[in-house]
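Novice: Next up: some structures, all given as structure tokens.
Every number in this text was worked out from the coordinates using simple rules, so none of it is lab data. As the structure is a prediction and not an experimental result, all values here were calculated from the model. Cβ atoms are built from the backbone, for glycine too; each structure is taken alone.
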Structure P
Amino acid sequence: MIREWLTYLTTPCPAPYRRMGFLRECVGIESRYRRNRSNWAPHLERSRKLILGAAERCESRDTVLIFGAGLLYDVPLSGLLGRFDKVILADLLFMGPARRAARENPRLELVTLDVTASLAALAEGRTEVGSPPAYLDDPTISLVVSANVLSQLPIVPNEYLEERFGQSDAAAEELGRKLIRAHLDYLAAFSCPVALITDEARIVRDSTGSETATVSALHDVALPDGGESWNWEICPLGEIDRHHSVTHRVKGYEAFPKR
């Protein structure tokens with residue numbers, strides 16, 4: 001707990017995002033990773049491999065833009081720096097490893113970005129979902145990667161809106177669908193190749209390994225056909241409680257189909 005507390009106090013984070021709970025969520029993910037490193041390893045390796053596969057498809061090697069890279073676990077950073085002139089990590093905040101990497105390599109840029117273009121309104125209780133314009137007109141972007149962030153977009157805003165403004169479950173579902181669709185539309189608007197990695201379902205199992213529940217991680221928003229799928233053992237027995245584990249079914253696209 002002391003380590004988490006110190007990380008919370010010393011990690012730079014814009015005040016509105018800190019108030020909404022984004023830093024607390026990142027610190028929690030970092031702690032969960034340390035506890036379950038071996039269970040997460042196959043998923044993270046699969047994610048890194050897919051990103052490098054997407055990089056190999058690119059005709060130009062100017063800049064790769066990565067959304068959701070604040071923790072760096074799933075980003076093959078050295079491989080990307082070896083293939084592109086510049087790597088931009090765009091996220092709401094960056095934990096220590098990303099900040100250290102940026103200090104050590106001038107070709108790595110950290111950009112604090114609200115990829116939803118909606119958080120200012122959501123912080124005030126207005127469930128207005130914007131259309132992000134960032135980098136759409138940048139001709140140097142050779143590849144865009146959305147790395148394990150799509151299903152996360154509604155989580156903190158919905159928790160914040162429920163606690164602060166009493167948002168209903170139905171409203172939370174609708175907001176989740178809007179945020180996820182908006183991100184997919186944003187990715188589709190880029191003229192360069194796009195790679196996507198995301199959870200698509202959360203599977204709960206009991207202590208015998210029997211499935212007890214499966215829920216959409218994307219608020220029932222459908223993904224395109226194609227891509228590849230794998231499981232992420234995110235919460236083994238004992239992480240949540242002694243009787244249940246949670247597995248995420250992940251979908252990845254080296255070349256996300258433009259709609």
Structure Q
Amino acid sequence: MTDEQRPARAQKAARRPWPWIWMYHAVGDPADDPYGITVAPDRLDRQLRALRARGLRGVSVTSLLRAHARGRAAGLVGLTFDDGYADFTRSALPLLRRHGCTATLFVLPGRLGGANDWDPEGPRRPLVTADQIRAAAAQGTEIGSHGLFHRDLTVLTDAQLRDETVRSRDLLHDITGRPPAGFCYPYGTADRRAAEAVRAAGYAYACAITPGPAAGPYALPRTHISQADRRARLAVKYLRHRMRPAPGLLPVAVPPAALEASR
């Protein structure tokens with residue numbers, strides 16, 4: 001591509017709607033869940049089946065952004081799983097394979113093999129180990145950072161912020177053999193300072209829930225998917241997603257080399 005062609009392509013890509021990204025957490029029994037973040041395996045199975053029935057395929061965020069930058073993301077949906085629960089490898093991964101999908105798993109390298117102690121109401125759920133992370137990556141799962149200990153980045157000191165972004169990235173590099181391209185903000189909270197720290201740490205993108213003040217490639221919005229979501233609710237959520245304003249410089253700001261490095 002020539003220098004003259006790049007600005008025109010970037011402007012055209014900037015007018016495309018936000019890539020659609022689904023947000024999951026735990027996959028298990030939703031009965032004991034005060035936060036509403038658990039989806040039963042059979043419901044996940046049905047949701048993925050509904051996705052495929054609409055001619056869509058779930059992929060990792062890196063794959064989605066790469067396709068979006070090339071104008072080829074129309075049939076793709078990003079699938080993300082936050083917190084790094086161990087049930088991902090046991091319950092979610094087999095279903096993803098069954099439906100020909102992949103996903104991004106955001107993990108906490110400071111809590112490997114631990115539990116979700118940041119949730120005051122419980123229930124306690126085991127988190128992935130380093131071996132489970134490597135096993136998931138070997139089966140095509142993109143591994144991203146969810147920070148080091150699941151702390152709200154907007155209230156941390158500069159040193160703590162570096163730990164959550166830089167140190168977590170280094171630890172995941174050691175585990176998987178490659179630096180993660182993506183970051184996910186704990187609690188979905190991000191401000192400009194947090195987004196800049198994520199960018200400076202070397203990540204190519206970051207996922208939030210709503211764009212907020214850090215809108216762009218370092219605060220990608222996502223759609224929360226729950227146990228209650230059947231075909232009709234998913235259709236409504238898709239329409240809401242389509243109403244979001246264009247993401248601006250998303251394809252320009254995500255470094256292509258960083259995306260390719262995460263393949």
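Novice: For which of the structures P, Q does the calculation of distance in nm of label points 7 Å out along Cα→Cβ at positions 42 and 226 return 2.1?
Specialist: It must be structure Q, since only it matches.
Novice: I have -11500 for helix-only ellipticity at 222 nm (-39500 (n - 2.57) for each DSSP H run of 4 or more, over all residues; to 500), calculated from one of the structures P, Q. Which structure is it?
Specialist: P
Novice: One of P, Q was used to compute relative contact order in percent (Cα under 8 Å, 6 or more apart), and the result was 22. Which label is that?
Specialist: Traced to structure Q.
Novice: Going by mean count of other Cβ atoms within 10 Å over residues 82-89, which of structures P, Q comes out largest?
Specialist: Looking at the calculated values, the largest one is Q.
Novice: For structures P, Q, which has the highest computed value of mean count of other Cβ atoms within 10 Å over residues 50-57?
Specialist: P
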